[in-house]
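Undergrad: Multiple structures are listed underneath, in structure tokens.
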Structure P
Amino acid sequence: MNTETGVTAQTRPSATSSEGPDAHSAPPTRGQMWRHLGPGIVVAATGVGAGDLVATLIAGSRFGYALLWAAVVGCIVKIALSEGSARYHLATGSTILAGWRSLGKWTSWYFGVYVIIWGFIYGATAMSATALPLTALFPELPLRAWAIIAGIFGFVFVWFNRYETFEIVMKILVGLMFIIMVGLAFLVAPSLPDMARGMTFELPEGSLFYTLGLIGGVGGTITTAAYGYWTQAKGWRGMPWFPMMRVDNALAYIVTGIFVIAMLIVGAELLYSAGIALEDSDKGLLGLSGVLEERFGATIATLFLVGFAATSLSSLLGVWQGMSLFFSDWWYQLRGASEGGHEGSGAYKFYLAWLTFPPMILLFADRPFLLVIIYGAFGALFMPFLAVTLLMLNNSERVPAHARNGVVANLTLAGSAILFVVLAVQQVARLLS
């Protein structure tokens with residue numbers, strides 16, 4: 001059936017290349033699935049950045065374990081969103097952007113304007129966040145220089161490597177950040193009874209902002225929709241890959257959940273009990289490094305900075321690669337071209353450059369705090385759009401009946417849509433105030 005672009009899902013090229021590590025493999029049996037894990041690890045690494053570490057640490061330092069349940073609920077919400085996006089890719093043989101275009105041309109213009117502005121702001125944010133631990137580890141160069149180096153490294157790496165190499169590097173970074181951060185949580189000796197009480201859905205006074213932030217922000221925003229593109233780049237196509245995708249996606253957010261809980265433990269045990277306040281920005285992580293050095297020594301503090309660097313760099317690389325694929329597909333469908341929409345295409349390289357070089361202008365701003373607030377407000381505007389459109393698409397006739405949303409998926413997506421609308425209003429109100 002023709003879409004509004006005038007191109008059928010069967011005849012147009014994929015948004016990624018036709019090959020991939022699993023392109024010529026049969027879907028694995030349950031016992032062999034672990035060998036094929038990958039896109040979920042990529043989305044987990046991309047979704048957890050320095051901002052998430054700060055949000056979780058601050059929540060733990062102010063409220064102890066009381067908001068542990070919010071971190072768990074946030075991971076469940078992200079499972080539903082990324083699974084819904086990937087399910088549309090696999091069930092229709094098309095992409096989520098093709099689905100959006102079928103809802104009306106306004107969706108394409110909304111995404112196009114959004115992704116251009118978002119990329120400009122996020123590029124500077126990601127480079128600065130990656131530079132913070134590198135500057136602390138290697139103070140010979142200033143933060144601005146490390147930020148530029150980080151951006152250029154991401155640009156060169158993604159430009160010259162395809163998905164398979166990209167996935168391997170992301171797995172290494174995830175392993176590094178997971179071992180260090182979870183090890184740190186064990187080091188501070190968490191209180192199991194207090195953790196259990198943190199699952200009682202308590203909402204302490206003054207905690208609403210942090211609760212909504214943990215549910216809506218931790219684990220990724222727009223990158224959750226990129227999961228379907230990474231499954232395609234892996235070579236997963238068609239309904240037989242459903243079980244593999246669901247296991248991969250669930251594991252991704254289990255890893256994310258453990259990682260987030262580990263940082264909440266650090267905030268609760270190391271900061272809350274001692275009454276230590278961190279700066280409510282990425283620089284607060286450097287404050288934690290000082291606390292760790294005072295209590296455990298320079299080696300532990302250095303390891304934390306290495307984990308911090310791995311966390312920030314994995315987010316940078318994930319966005320540079322995944323959002324370039326996303327933009328490439330948008331440009332391809334907007335133009336109705338006969339080629340493009342894959343790794344290495346012209347649009348892919350354009351957006352990769354857009355994320356890297358124009359945002360460097362912002363690195364020279366003396367007071368970038370307003371930009372951070374604008375980024376928060378602007379970032380919150382995408383998630384309601386994603387949740388609502390997934391409800392529309394995955395309950396429609398475009399998706400085979402047995403692949404449509406079930407009751408649980410619909411309830412989760414509807415609840416997510418309401419939550420993200422509240423978050424968007426909150427962030428916009430913060431910007432206007």
Structure Q
Amino acid sequence: MRVAIVGGGMAGLAAARQLADDGADVVLLEGSSRLGGKLLLGEVGGLSLDLGAESILARRPEGLDLMHAVGLDDRVVNPRTSDAAIWTHGSLRAMPPTVMGIPASAELNGIAEVTPHVVDVPEADVSVAEFVSARLGADVVDRLVEPLLGGVYAGHADQLSLQATAPQIAALGSDLLAGATKARAEAAASGPVFAGLVGGVGQLPDAVAAGIEVRLDATVREVARTNDGWRISVGPTTDVEVIDVDAVVVAAPAPAAARLLAEVAPDAAFALAAIDYASVALVTYVFDDGPSFEGSGFLVPPVDGTFIKAATISSNKWGWVADTGRTVIRASVGRAGEATLLQSDDTDLTARALADLRTAFGGLPDPLDSLVQRWGGGLPQYAVGHLDRVDTIERDIATVPGLEVCGAAYRGVGIPAVIASGQAAARRLLGGTMAS
């Protein structure tokens with residue numbers, strides 16, 4: 001059976017790998033000039049570094065399992081430090097023990113004031129801010145939950161779905177302090193939270209794609225049903241190529257997926273079109289010398305009005321980066337609804353982010369080199385009711401034989417979750433179309 005995968009991010013790659021390993025004839029169609037989605041290696045100051053995601057959640061198996069399957073076991077590494085800080089009230093303050101920003105103690109290093117209340121967990125979905133503020137107060141939302149959510153989703157706590165983005169917070173129950181204390185104690189024995197690869201997680205896409213037919217710069221114009229399968233129209237409008245396949249997996253972001261599915265799965269397309277995306281940028285700096293800060297980095301509450309939302313000292317975090325003898329710092333800029341912030345040119349973004357870093361760390365030398373990596377429309381926003389929207393999409397897709405969808409728009413934006421989405425789509429095809 002021949003299967004077309006539309007989209008060469010990690011979801012599409014995971015689906016392609018699963019299908020190919022189980023005997024399908026796969027062609028992967030990627031509209032850009034490279035594979036990997038938000039995984040990307042690039043050179044800054046003569047160093048090869050991650051310019052997108054630089055770690056994966058190690059407490060989900062899918063990412064590590066895929067690394068094992070494609071022969072990267074000997075490169076897997078855990079961070080040297082997970083100690084982080086919050087830059088708020090004018091200083092860097094040690095991050096207290098939390099569960100997605102929910103503190104396990106009322107002692108918060110002067111970061112926020114806690115006003116605890118015991119309130120039953122609602123059955124209906126609500127925003128993360130509504131849920132947390134009713135139980136711990138608005139200050140905990142503003143100065144702990146908001147920066148953590150911003151680091152993962154580039155979104156805002158008063159808009160993001162509790163059920164879709166922070167089910168671990170809901171699972172803490174009606175008494176959030178007590179629930180977080182218990183959860184932190186249980187998590188302490190479960191091993192490292194994150195993992196990476198020596199040389200960068202940006203190595204993973206090409207390793208997964210090995211042996212698979214890949215077409216880059218292959219924009220998919222249309223996905224249409226035929227009497228015995230699917231017809232994919234690929235390429236520029238002046239020279240469209242037609243590819244006939246038995247099944248198709250649409251692994252494109254929600255806006256592109258909505259366009260491609262408008263005729264074959266209109267209910268799914270309508271729901272996909274309602275998913276918004278946030279644009280972000282990462283500014284990577286290489287220095288000869290770094291700050292006298294030993295943690296992995298810091299988060300910034302939006303309420304403090306800084307330009308950057310987070311910083312990572314990659315040379316503190318990863319031994320393989322430290323071994324270069326340079327200090328590498330990454331600054332994150334941008335959240336949902338802040339597109340105008342990113343309209344400045346690279347020189348301005350670099351200067352403004354560096355000014356914040358110098359204020360936070362109490363000074364930094366001039367960098368040897370820097371690079372701005374923009375991720376336009378990079379992160380889907382899981383608004384309140386998101387899981388109901390995903391249910392609608394999945395129900396509609398299930399009525400169309402030989403069609404599957406996957407990606408970050410559905411049930412998780414992290415690398416393991418996206419890999420799981422692609423693998424699940426492949427398994428559904430293998431259990432359905434290939435068995436028929």
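No value in this document is a laboratory result; all are computed from the given coordinates. Note that this is a predicted model, so its numbers are computed, not measured. Cβ atoms are built from the backbone, for glycine too; each structure is taken alone.
Undergrad: Quick one: distance in nm of label points 7 Å out along Cα→Cβ at positions 126 and 262 came out at 2.2 when computed from one of P, Q, so which one is it?
TA: That value comes from structure P.
Undergrad: Also, quick follow-up: Among P, Q, considering only distance in nm of label points 7 Å out along Cα→Cβ at positions 94 and 142, which has the greatest calculated value?
TA: P
Undergrad: I've got another one for you. Upon calculation of Cα Rg over 2.2 N^0.38 Å from the atomic coordinates, which of the structures P, Q produces 1.00?
TA: Here the read-out was taken from Q.
Undergrad: Quick check on the output: 1.23 is Rg/Rh (Cα atoms, Kirkwood Rh), for residues 86-157 alone, derived from one of P, Q. Which one produced it?
TA: Source structure for this number: P.
Undergrad: Follow-up. Upon calculation of helix-only ellipticity at 222 nm (-39500 (n - 2.57) for each DSSP H run of 4 or more, over all residues; to 500) from the atomic coordinates, which of the structures P, Q produces -22500?
TA: Derived from the structure labelled P.
Undergrad: When relative contact order in percent (Cα under 8 Å, 6 or more apart) is calculated, the result is 25; to which of the structures P, Q does this value belong?
TA: Q
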